[in-house]
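Enquirer: Got some structures for you, see below.
What follows is calculated from the coordinates using simple rules that are stated; it is not laboratory data. A quick note: this is a predicted structure, and the numbers were derived from the prediction, not measured. Cβ atoms are built from the backbone, for glycine too; each structure is taken alone.
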Structure P
Amino acid sequence: MLRWAEALAGIARTGLAFTDNLYERERFDEVLHVAADIRAAVVDDAEAEAEYEEWAADVGRGARGYVTPKVAVGAVVGNDRGEILLGQRSDTGEWFYPVGWADVGYSPSEVAVKEAMEETGIDVTPLRLIAVFDALRLGFSSLSFYSLLFHCKMVGGELRGHPLETLDVGWFSPDALPEPLRRGGDWMRIAFAALEGRDEPCYFDPPRSPMWRGTPEEPGPG
């Protein structure tokens, strides 16, 4: 339901960005209201109008108004002991690899380096891209965004959590992972496959049939 709501909202907002026809604008505006109602029914019945207002206020013009998913970049970092670098998120209390929104002016690999340093105090160098997935589809978020995941090597720094974004940081072996871990997909299998040097291809979400509907039980990474 959330995915359908986000898809409808994206179609409506993109339509509003590219048309000046009054009748078409009225139709797209109505679709946006329907999308807000769907999302509110899943998240909070009282927030339909607020969701509509937020979406409507974000409509641009032309190419700048074409609605696309946001992009996040994460870093799977290992050390010489085969441990993974994790931080406990201050917003949910869950343990997860360093990750953050892509910033304008940075390449994806630069964002991975930046997020690892900011969230954990560890300096890293990216080795390769190991996963590209739809976070909404895999249950990481109720927002639509793509996540790019890099395998990175520690090259320096000292453990130091971000004062606002993390409650704690640390290195963990696969048989002594902290709780609660961030769920959604099979990111741990992908992460430790990279840390253990297994030569696996970059993961991506397989196409669904039909693409806009999917299946009741959609597979996670791996």
Structure Q
Amino acid sequence: MNLISVNAGLPREVRFRGQTILTSIWKSPVAGRVHVSPLNLHGDQQSDLTVHGGVDKAVYAYPSEHYAFWRAELPDVEFMWGNFGENFTTFGLLETEVRVGDRLLVGGGEFIVTQPRMPCYKLGLRFGRPTMEKRFLKSRRSGFYLAVLREADVAAGDPIQFLSQPEPSVTITELVSLYAGELDDPALMQRAAAHPALSLGWRSHFLRRLAQA
């Protein structure tokens, strides 16, 4: 497992449906080592802090393995690492295996998995396709967010190691399937809602669903 690319970007204004939108979804690979702090990477900045950023979503990781799927789905798009707004493009970490609470060593930094990424309309803006938000969710290729436990400098090529994988937990794929209603498993939802590493928003969502049931 290793880090394929480190990507960063600053907010930019883009016209969309007659409005000016501030977005940081455009990210590009950064050469050399990049410092990662508890809130973001050096040279990177989130635009809308109500839905992006914060300690639970300091770093967005996306598996490089998914790019082959999207190249086939969108043959007219010129892909480069960072196209999905990810900070870390990774190899060897897939949502079917990565679980909430997993602790990772990337370069000299320590990270913990906190939640999947849920798509928003800005993916459609980035790819010029209004349907991209739904396609991204349907693909189950969500990527995942990391909180920073120990800040450090990282670079493309750095190895990634699991420091711990606490049991019991829930995979990123299972979380997305629970959220989308594809997976009807109250016991698994209860486990997710009780997991201390899962971000508060996700835990609250599952607790509401359980109470309604």
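Enquirer: Ranked by relative contact order in percent (Cα under 8 Å, 6 or more apart), which of P, Q sits at the highest value?
Expert: Structure Q comes out on top.
Enquirer: Here distance in nm of label points 7 Å out along Cα→Cβ at positions 62 and 158 was calculated and came to 5.2; which of the structures P, Q was it taken from? Please list the in-between numbers first.
Expert: Details: P: 5.2; Q: 2.0.
This value belongs to structure P.
Enquirer: Work out mean count of other Cβ atoms within 10 Å over residues 22-29 for each of structures P, Q, then name the structure with the largest result.
Expert: Details: P: 13.2; Q: 18.1.
Top value of mean count of other Cβ atoms within 10 Å over residues 22-29, among P, Q, belongs to structure Q.
Enquirer: Can you tell which of P, Q yields 1.14 when Cα Rg over 2.2 N^0.38 Å is derived from it?
Expert: Source structure: P.
Enquirer: Now, a different point. Between structures P, Q, where is FRET efficiency 1/(1 + (r/R0)^6) of positions 38 and 198 (r between Cβ atoms, R0 = 25 Å, to 0.05) highest?
Expert: Q
Enquirer: Match the computed value 15.1 of mean count of other Cβ atoms within 10 Å over residues 14-21 to one of the structures P, Q, and report its label.
Expert: Answer by label: P.
Enquirer: Out of P, Q, which structure matches -7000 when helix-only ellipticity at 222 nm (-39500 (n - 2.57) for each DSSP H run of 4 or more, over all residues; to 500) is calculated?
Expert: Q
Enquirer: Determine which structure produced the value 16.9 for mean count of other Cβ atoms within 10 Å over residues 86-93, calculated from the coordinates; the candidates are P, Q.
Expert: P
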